[in-house]
1. Given a computed value of 28.4 for mean count of other Cβ atoms within 10 Å over residues 353-360, which structure among 1, 2, 3 does it belong to?
2. Name the one structure among 1, 2, 3 that Rg/Rh (Cα atoms, Kirkwood Rh), for residues 305-368 alone of 1.33 was derived from.
3. For structures 1, 2, 3, calculate distance in nm of label points 7 Å out along Cα→Cβ at positions 209 and 529 and state which one comes out highest.
4. 67, 60, 49 is what came out when Cα extents along the principal axes in Å was calculated for one structure; which of 1, 2, 3 is it?
Structure 1
Amino acid sequence: MHRLRSIIALAMLVTLPVLAATKTTSKDAVPAPVKRGMALLSGKAMAAHDQFLASDLLEGRGPGTRGDEIAQQYIAAQFEAYGLQPGGDGGTYFQNVPLLGIATDRDKSSLAFTKNGTTIGAALKFGAQIVGQNQTQTENDTIDSDLVFVGHGVVAPEYKWDDYKSLDTRGKTLVMLVDDPPANAQEPDLFKGNARTYYGRWTYKYEIGTAKNAAGVILIHTTPAAGYGWNVVSNSWGSENSFMKNKPGAPALKFAGWMTEDEARAVFTAAGQDLNALTQQASSRSFQPVPLGIKLTGNIVSKLRSFNTTNVVAKLPGSDPKLRDEAILYSAHHDHLGVGPADKTGDTIYNGALDNASGCAILLEMARVWTQMPAPKRSVYFAAVAAEEQGLIGSAYLAQNPPLPSGRIALGINYDMIPELGRVRDVNMNGIERTTFYPAAQRITSALGLSIIPDPEPEQGHYYRSDHFSFGKVGIPAFSIDPGHDVIGKPSGFGAQWSTDFRANNYHQPSDQFDPKWDWSEAVQMGQLGIWMGWEAANAATMPNWKAGDEFRAARDRATAAAK
């Protein structure tokens, strides 16, 4: 198998053309090795990787499927052909990530909202009104649980916020809003103003419900709060989802799900409550949980599947005898949603060409280019991580089980969904402004003719939605490189409109497919930026850190002390 992977990869490399280096506004500022790397980056190579990874042959790269295993073997083949050292388990390129797949059997499961023993409306239709799964990881389970509206479901001591007060949450099903408590005129920076914090993410909502021994958590979907339509929720939770296996005796939700806004309004009306009024009440610290006098009842039948997926990890050793025991890390996730509900054309394969075959394509081409440059002082790791779409599982596993102590990882640079619209004038690296590496990033982007812009959609909480967050949580200064919306040669507003249209019509849908008309100069540009910043961090006298007072600074300081 290793020999076959090498032959395939080497044959592919022979045909790869080299693109010219990108012009910069300060050409002399580019270090010679970086200049060489920039010139070697090939958009055609990236397109070839994307076309293969997003092909129907790989069936959407769902975790634990044949298609995703092919993707992992393909990525490892490229790493091996480039001459990179294995960075996984037992001298291989693969780090095993053991998972349990859970798929709700919609035909055999039945849930209803009831009041005084009478069903409100009809039994709930999975996909249309409600979605969710049993996280107890059992095949058959029943639920008979009182609903309590807990506002945003947030406990945030730093904001003196507690939506639960003295509520006994054990055995309850907690109904929550999908966002942060809103800022106000008196506290414009409450929960970072209009920027979403982790408290507003669905992952936090399930985590806090689990920690409080609730029976269930149901999130009320609205497109503005979630950042995407109900179709995305239905598709994402419509087939198998993957989880780390529960530890014996650990608390778990019998139902972790979403319901539509219309269904929520019907439930609140049946409870004699007004959703709009309670939502307004939930914007205050004085909010008190509201028992609804409604139950969630029924049975949940799940199909369980134990399997292993892998993070594919490779290493380029550093040149300095001491600093080679430190590293920088590049990452991108190789998975997508696999095969799911059919769209209006009948297509069931969620190819994930932009999300995230595009990121893997950049990762692979950057890995190739780094082997053609002089080795930096610190080592360089490349990680194609697993199960991102399931809740950043692969990157979380890698962060907890890194190839070297996290306190020795200088910087994490992630790529997740590059649009391929053409070269841009701006770039967003959400979170980099919170690190001591920010001045270097400003200098580098300026030399490349790029402006660093704030997150254009802060209300979406992008920092907490991609794999860099897993590395940030263990203290590694980490961020994703995302092209801005100012596309060269396109009219004003073109990029922003594309983003809106993609989220509405292609995100987490079968229509996210490879297009031979894509302009890969955008990916080359982002790769060039990543190479220069990586080179800077890999050769810096000291490692970057989070700025004093940042939410991840304490984790960084602990990790650094432990690594000494």
Structure 2
Amino acid sequence: MQEILNEYRPDFTPSNWSERDRHFLSAFASNPDGIVSVLRNLPPEITGALCSRASRAAGSLLEVLLKEYIYPILNGEDAQLARELEETVEFLREHGFKHILNNQRAQAFYSKWLSQYGDDSIAQVTGTHIVVWGMSQVAMKFVEDQRIGLEPIEKSTRFVNFGSKVGGRFLYYISKPDLERLGLLSDYKASMDALFETYVALLPRFQDWLRKNFDEKDSILEKKAFDTLRGLLPMATLGQVAFRGNAQAFEYLINRTARHPLGELRWLSRELKRELDQEIPSLLLRVTEEKSGDYQTYLHDRYRAVREFVGENASEAAIKTEVRLVEYDPQSELKILAGIIFEQTHGSWAQALEKAKTLNDRDQRDLFRRYLLNRSARWQKVGRAFENAYLRFEIIMDIGSYRDLHRHRMMTQERQRFSTVHGYSVPIEVEQAGLAEPFRKALDNADVLFRKLEPADSELAQYAVPLAYRMRFYQWQNFRQLFWETELRTVSQGHPEYRFIEREKYRRVQEKFPLIASFMLIDTNDYAIARRGTEEQIVAKEKRLIERLKDRK
């Protein structure tokens, strides 16, 4: 089994370390030469700052650790500080804290209370950080579907150039055993290479067009080019992601991926277990037990069983980006008001709801205003009373922008498999720059490959889908989540596609619940370049928000 799983390892080497590099990294990373590595022996602030760089770093985070946190000290002018670091690294390599503290006592504690007695709560109070440099977008989205206990930061397709080659090839995942079995390995490589080659070829041409049409810094226009052309990147694109997770979440992740149909995820499950066992072995003892094997089978087989029941139903192909409000409670405003009232009384929910029903329009607005008193910025979260009513949005949008909305994980959101069924979108700027023809050609070629793969293996076919293609998913969220997501994702520096989606959600809520909508801080302006805007725009926006706040009073 181990030999077979090795065939699913991403086929590239993240970094080419010198012996000196490896010497210092080994004190702080469990597997410097591998795809998956646990961070250890680092202060929380350094670990957090390092993982936060995942979204912007072009290369390995371990390289950032060396260049920004280790070598500046070793090569600096303070010889005493350099000597202390070298001695510390030597100590950690030879001993480590776990060997000098009574770690065996802690391991025995977890072995008894977690593994034997199943007290899951104690697995929530400890965890660690993991860096994965070499995970496809398909695998990344599956992992990030896990909403609780994992906190991921991934390499951004909006702000980083994905056109560089490593080891002579573009970075995309190849499920070699499966593609060879289907006789499509050559077709797959040709289609993936064509997408990346088009991406690389169009970047400088598009940046030239941007320079001629926008008076902005090159750094801003460069990011705009990445942002606009990312639709050419396939879901097979390999990225880097850093996770902070508690032990319970990592155990669940290993179980979720252990028997997944995709070999990449099965391989990842094994690698996660192996690296985590170097740091928190007593917290993952249950993964090898028979009941965990049964759980893994359940997690895998239930989807296959449902798919067999549903069969091949006719699909309703989308023709445009769209938002539908398909379910809501007409009494949402009353239930939120009841939640506000309930907190301040000793009565029952029924009494609070009856009290809310007696309020006239003026009193309802006044109570909402008091509950949101002086709220002036999106990061000032609205109260929990807004969790008493829910809405279901069905959304069709491009995959690239969906990846940004997917981060709002506490709500219930479910998607269909990534596909080319719903067509793709060509950014208006690509049309204006005269680059639409090669853009479309690369996407159309990917569709040909998808149509070959999908009938044979619908899971595997997802790798072939570029980010410009549309997908369908739903969000079932309460009004508190709506406030947070919609206010955040309409800010001026957001991507035009998801700004459109969130504004459409706001518009539909405004139609059904104008009172609630009047308290939402939504930026409805359009921006040619996704950014904070000019000084004049920022001042004008602040004035509009202040005026809206005055109107509520």
Structure 3
Amino acid sequence: MSIRDENIRALEASPLDVLIIGGGINGAVSAAALAARGARVGLIDARDFAGFTSQHSSNLVWGGIKYMENYEFGLVSGLCKSRNELLRAYPASVREIRFLTTVTRGFRHHPLLLWAGSWLYWAIGRGRTATPRYLRPAAISELEPAIDVSDSIGGIEYSDAYLYDNDARFVFGFVRASLDRGCLAANYVEATAMTRNGKGWEVQALDRESGRAFTIRSQVLVNAAGAYVDDLNTAAGIHAKHRHVLSKGIHLVVPRIGEGRRVMAFFADDGRLFFAIPMANRTCIGTTDTRVQEAETRVTDEDRDFVLSNINARLSLERPLTRDDILAERCGVRPLVVTRDDDSGTDFLQLSRKHVVETRVDDRHISIFGGKLTDCINIGEEICEQASALGVSLEPARESWYGEPDAAGRKAFFDRASALGIDADYAADTGEPLSERLWRRYAGDAGRLLDIIESDRELAQPAIAGTGLRLCELDYLREREMIVHLDDLLRRRSKLALLYSRIQLEQASGLRAACDRLFGDRGGARYAEYFGEEGAGATG
């Protein structure tokens, strides 16, 4: 029986201390923090973990330099502190990266003012990163020849952080940590009704894979449904003081622009910061801000043209980027928190990504509004505080509930990897040694991958030609990471669907066999589900 099936049975069998609905970053960190303190906690999501907003970020872990223009220095200080903690706790997956910002004539601020602001940002960030630099146009061109400096009056270079892998993979790390400490997590389980009774909550749930309905009982209910928090509160009869307004953001993934390893930052035509972000052997361009009323969104031709026209106007390329260059697209909504009675028509472009944890004591209910990946550790801690205030008995954490293994654990892994001789094996998409890839992606579980390789050295071979994904990873993922659909693998447990077009993936040697390895006799169906029936007979 799979971990997912076991957890669904256990969710039905006995009451929980806390049930969390929503397996994005807010729900994942809440589960990890509560489980580390001994709570009997459940985590469900109607989709895959990180299957909505948390898979559509910029992959940036930053202190919010753009909020300084609105004088939100307290927010920036808190975000910088959170960024610094993630840099410390996750050195393999959260890394410092340089941002190169170009300023053109007529911009509302002179680059020297931005340079001064970047120094203030560095100071607010406790000097954790490399210091900023003021750059003249010639220096910008020397660092990044792809940038068109013909209309530039200067720029700045400063540091922030980013996810070396992808946002959804980072989120699943918290899910994995919660599972290791007893959390009953299950993806593709939908909460269809919620009822408050004298002992807590009864949640009617639906396993969307089997179609079976069942009941989950919990002392406390946490609504971590992201963009759907308001809908879930309405369904549960919760009258919260806060609500969301939604902003759509899109990114386009194109072949790598330039050879540098910096984030190229510009000010788009609407005045907002606009990035070209390294992503393995690709570049991710965006983002947009468009007010929307519904959580379900899509990339429009207008969105594509906005991003392409802005980047083409700021780069000096042999030929302009066109829609034909788009390998993948990211499209999600940002839930921005406002008070329930706010009908002032506040400019949503000025709203920050702050979070609010709202607790209804009499209802034994907690809602998480807003938030961003950078601030995730604080959210986990706050949920523990609020759950404790609602009567959930929590133990002191015996060890940190987040972060990679310590230096001794890292050394032991790399010594063993070296003895197995896999250091000279490099990933095709990221160019990193296999040992570094396994450590970055699986951290405390990376030793399990070495066990698999030691049992059969052939399992260190690539699973899909041209990618870094190995056969040993498929075996691990099948057993440990609750992959239900092919998209779970390609889009969230890895970022292959962001690096390669759908046509490239369909033609990739080994993918069809990977489906069979993951899903057994359902492999053909899962392959057809992803590519459409016309791909069901493909080989490789």
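1. Source structure for this number: 1.
2. The structure behind it is 2.
3. Structure 1 gives the largest value of distance in nm of label points 7 Å out along Cα→Cβ at positions 209 and 529 among 1, 2, 3.
4. 3
Read the figures in this text as sums done on the coordinates, not as results from a lab. This structure is a prediction, so every number in the text was calculated from the model and none was measured. Cβ atoms are built from the backbone, for glycine too; each structure is taken alone.
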